[in-house]
Structure 1
Amino acid sequence: MAGSTNGSTMGRKNAPFVYRKRGVYYLQKRIPKELVGHYGRTFVRKSLRTKDRLEASKLASQLVRGLEREWNELLFTVSATGSVYDLLHDKPITLPTLSEAQETYCEMKGRADDKRFVRYTFRVVTEIIQLAGDKVINGYTRNDALLFRDRLLKRGVSHNTVKRNFECIRAIWNFAARENGVSDPNPFANMNYGNGAAAVKRMPIAIDDIRKVQQLCYQKDDDIRWLVALLSDTGMRLAEAAGLAKEDVFLDTEIPYVRLCERRWRPLKTRSSERDVPLVGAALWAAQRAYEGSRTEYLFPRYCSDHGCKADYASNSLNKWLRRHVPSGCVVHSFRHSMRDRLRTVECPSEIIDQIGGWKTNHVGQRYGSGYERHHKAAWLEKT
């Protein structure tokens, strides 16, 4: 495995079996299968307790030589005492949880510094954990995998996206299984994703219906309606809005806005999802009411905790109420489609539309610079 001074894994030529985790170097080496019973595990994994690459290389080489010498002796003797391995002071390794497997997967694949890759794998793993819990890897069942698939399809996720998510979790599970000698079949493998017809087409909500819904929100004036109103005039994704912290809300500025950024309880979908969204109309009212109403660090504590953001629970609650007041086929996510249409109608430049909604763009030139200022985005939102 090739590496560099900036990578998370050293080149095998200089420091075999060494990887970096949170800046500290670790040794990992597979135990010969004939000795697995003797040690009660399949790997030696030990912190080298140093952040210095050269020092880690020297320590790893010394330990590996000692281990290999001991293993050679054990392979030709009936018993041995005073093992080198005992000097490592490690307890028998338990199987990693899914969150631990995701982190190690990124490290050992040399992708720990690839924020986009880490964000994507974290988002997939977090969704499974919210659904089935953070189990050890062989604790997941076929039923967990089916629930994950059905959850994605029910939410209207495209066939290709469902497939990519399963490719991601399948790779993480396979990696962890190989590293830890797990022979169980992968519960996320050989999944039937259907033919794509299950993906729900979200219809935009007409502006007259949006205004009627907003009036109902003003009248009801509770946290569910605050979230609906916030979505209606921002076009944010439901998880983005439901997962806001109070410190993400800036009301005492010339242009009130919310700042979307990664939170421990709620990852963002893409890098372009990180953005400032001006608050106008019903969205400003909703943010003010939610800020005043929350007694925790979360803007919507009904849907957030240290265990995660319950976006699916929010979706069910909001859609149950919303469907009584909008045309058939419209759901909470329809506000996002409507916002794009509303901005197009007032001839807002596509670059500004993408920055307001956090839509990914494939134009290389648009990745440069810091983007449009909040007052520019607010001016276009006011026109809708």
Structure 2
Amino acid sequence: MSIETSNEPIIDAEEILEGIQAWVGIETPSHLGQEVNKLVDRVESQMESLGAAIERTPGKDDFGDILIARTQWGHPPDTAGILVLSHLDTVHPLGTGQTTLRWHRDNDHVQGPGIYDMKAGAYIAYYAYQHLVRSGRRSRLPVTFFYVPEEEVGSPTSRAAIEAEAQKHKYVLVTEPAREGGKCVTGRKGAGRFTLTAHGRQAHSGVRPQDGRSAIREMARQILDIEALTDHDLGVTTNVGLINGGTGVNVVPGECVAEVDLRVPTPELASEYSDKILGLAAYDTDVSLVIEGGMNRPPYKKDAGIAALYEHARALAAEIGFELKDMATGGGSDGNFTAALGIPTLDGLGADGHGPHTLDETIYFSSLAPMTKLWVQLFETLD
């Protein structure tokens, strides 16, 4: 671990928080690409001011732009380096920061929309790079910062670019939030998304109900079967999170749509349970059932490469003065994509806190400086 002298710039937690506040103040709902791009503009400008080479790809399907910033420290061409994965979008509707989740600091707790997931982490990694530039130091390997505009909805327009970029790199560090007291993440379940549509036949519920075939009744039976697939011993969960059907209380419903979330810990279970959902059949022969979807994120398993990367980070954290534990989680991230490619991936390197995706979204101010120091050390020691 390098020791800062009085002539070196310090890692200033208050300055870090000020920068986080500026990013949080630009609200970035996933589906509003023009709003996400306001933050992309700011990050691009800040990265350019530090000498990074910028690549910006226009967004698709009304999502924001993909932003890539590469350090320019004279490393040999084609050197496999460090890929830093961040997303700039959040789940919160536009205006949340002016209404139900205003910026607020209460001692160690700081709140704001998207502060924990994951603008604090994204800014911490940026600040660590800025610290090296200010100090006249550099990373051992080239560093590429990749900013995703639509991670919260599964990175549908970014996944291919993430995977292509990751394969040029030796390590991937993900700025998703730390978990459960500051733990980093070395494993995540794979996630699947499925849409079931039942097509029945409408009828007047009072005059000729016998002519109808209820799509909602059919879907109710399917939901029970889907929920019954959950097996906590195997680590498999299914959840029917959205359902919509019918046109009126006095009409036998002709259509019903349900959306399903599947979480699995291994590729083998991903294949098995995807097949089970896709293989569901209608109970009522007069009702058709259409099932679409599949695995959205592959499982992220802790292999030897990930374990070695974690041990390196854990040793650095100990030198800095804190214990870095690791864990597996059921939530997905873009780290699922890179880990599945066999690239050592360390996730959950953002700020500690709680309440992601809620109106209690919070980071702990006390975690900012230690995590930033860890990022600086990772940049300076990974080779």
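None of the figures in this text is laboratory data; all of them are computed from the coordinates on show. The shown structure was predicted, so the numbers you read here are calculated from the model rather than taken from an experiment. Cβ atoms are built from the backbone, for glycine too; each structure is taken alone.
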For this session: Of the structures 1, 2, report the one carrying the highest value of mean count of other Cβ atoms within 10 Å over residues 176-183.
Result: 2
Exercise. Comparing FRET efficiency 1/(1 + (r/R0)^6) of positions 48 and 344 (r between Cβ atoms, R0 = 25 Å, to 0.05) across structures 1, 2, which is largest?
Worked result: 2
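State the single structure among 1, 2 that was used to calculate helix-only ellipticity at 222 nm (-39500 (n - 2.57) for each DSSP H run of 4 or more, over all residues; to 500), giving -9500.
The read-out comes from structure 2.
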Problem set entry | Comparison of 1, 2 - label where relative contact order in percent (Cα under 8 Å, 6 or more apart) is highest | 2
Exercise. The value 4.0 for distance in nm of label points 7 Å out along Cα→Cβ at positions 32 and 312 was derived from one model only; which of 1, 2 is it?
Worked result: 2
Problem set entry | With Rg/Rh (Cα atoms, Kirkwood Rh) derived as 1.07, matching label from 1, 2 | 1
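Can you say which of 1, 2 returns 5.7 when distance in nm of label points 7 Å out along Cα→Cβ at positions 72 and 248 is computed?
Working: 1: 5.7; 2: 6.6.
Here the read-out was taken from 1.
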